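What follows is a group of structures, each given as structure tokens.
Bear in mind that the values in this text are calculations on the coordinates, not laboratory data. Quick caveat, the model's predicted, so the values are computed rather than measured. Cβ atoms are built from the backbone, for glycine too; each structure is taken alone.
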Structure P
Amino acid sequence: MINCVIVENNPVCLNLIKHYVSGIAELNLVQLFTNASDATVYIHKNISSIDLVILNAEMPDLTGIELMATFKEFPCLVLMGSKENTQVKAFEHGAFTYLMKPLDYGKFLKAVEPLFIKLQPARSTANCIYAKENGVMTKVVYDDILYFETQGDYVKIHTKTKIHVVNSSMRNIEEKLEGSSQFIRIHRTYYININYLESFDSEVAIISNHTLPIGSKYRPELQSRLMII
């Protein structure tokens, strides 16, 4: 899923874009704003979990270009506006595409379709890792892993039947599993198999009867990855 934020002060246009986004399965609307200043604060705080921003270039309190200028790096951006000169500035500032108003669904879909290839991560076809313990490589299948726990210079791999202890960092584990949609970091100490997440609140997650803390830094991404109703 591509997590997106809409920033649009015109209520009619905002509802129209919201309707377009809701009809595209690959897009997950996480927040919408009618005020650019509020949007700026939110994006700064949650930038790691935002993939796409759909932004009106002509907001009254802060233009789209001015908003982008407050960031060193910005999520992928679809900028909307009604002025030709803004279109040139949009690409100069790194916008992925520029939509001329008035909008229609065909125009919107044509603009965002290339994003699916750009933003959707390649999914790994691997289904296992090998844990090196005392010089022996042991195959550990993804579906058997409950969670990873960092402990000093070691990482514990908690599986359904046993615990493997490997000389590694959590960052190395994340890099090895990058591309697998099964795993997500919920705390600086814990990296879980999301398939075994039984329940959670703002503070803790229950993984196969194990209670693990959720770090505030990782909470937004966890919530965005789940189908919450």
Structure Q
Amino acid sequence: MKGLIGGIGLTHLTVYNQRPAPDGQHSGCAHVHAITDEAYFVISGKGAVELHDLEHGFRSVPLSPGSYVQFAPGTLHRAVNGGNLVVLGIMGNAGLAERGDARIWFGPEADADPALYQELWTLPARKGLDGALERRDRSVSAYMKLIDLWNSDRPAYRKALADFVDLHARTMAPMRERLQNVVQEGPASWLQVALARIDGLPSLIAAPQAERVGAQADPKWGMCGVLRPLDVPAQV
């Protein structure tokens, strides 16, 4: 089997706090996943996660040490740092959210122009932390217009959100085979081993094994903040 227990993905996340976004808050980019569930477990600090979906609309969920919030794919979300917010990001599907299953909210103009969207998406790769904050600012500037729609025109808000979620799903569709392979090698293989262990009772068929997994030393400039994935197992 590959990866962490159950085929999950774990990431140590410090939500961006270097400078405020255009709405005056320290935050990450608003973004969505098509097939991957995600959760935040708060390690330290305080803040909120802002959620949008077609059934419930917009809500802001407070975060404090020990808080746990999970949300399904199709939920637009943004992490807000209210003071030194550090969370453990927990992702289904072996962490597919960090392997392409994500689309950042840059507004309808970028969604209609793949070249512009790609230019904005790749800012961190080209400019490091400055690029990550620039990308965040472009996302938040567009996101503020979505919040305005929530406050002033709910039908227009729901249409904008539905169009965005649908676009990401259509963008992911050509990647089916690669996504299926990741799930088969991760969560599905863990499931098969668990079922075999149950079927084999009272015999024990698990090989004694222990691994330590540490966070990557080199940070990544993610959508929400500074990421240090926990994905390098070592036998202990």
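Taking relative contact order in percent (Cα under 8 Å, 6 or more apart) as the criterion, the top-ranked structure out of P, Q is Q, with the highest value.
Of the structures labelled P, Q, which one yields 0.65 when FRET efficiency 1/(1 + (r/R0)^6) of positions 115 and 139 (r between Cβ atoms, R0 = 41 Å, to 0.05) is computed from its coordinates? The read-out comes from structure P. Here helix-only ellipticity at 222 nm (-39500 (n - 2.57) for each DSSP H run of 4 or more, over all residues; to 500) has been calculated and equals -11000, so which of P, Q was it run on? Structure Q accounts for this read-out. Among candidates P, Q, the computation of distance in nm of label points 7 Å out along Cα→Cβ at positions 19 and 195 that gave 4.0 used structure P. Taking 4.6 as the value of distance in nm of label points 7 Å out along Cα→Cβ at positions 155 and 219 derived from one of the structures shown (P, Q), identify that structure. So the calculation was done on Q.
In this comparison of P, Q, the computed figure 21.2 for mean count of other Cβ atoms within 10 Å over residues 11-18 is attributed to Q. Assign the value 4.1, calculated as distance in nm of label points 7 Å out along Cα→Cβ at positions 27 and 211, to the correct structure from P, Q. Derived from the structure labelled P.
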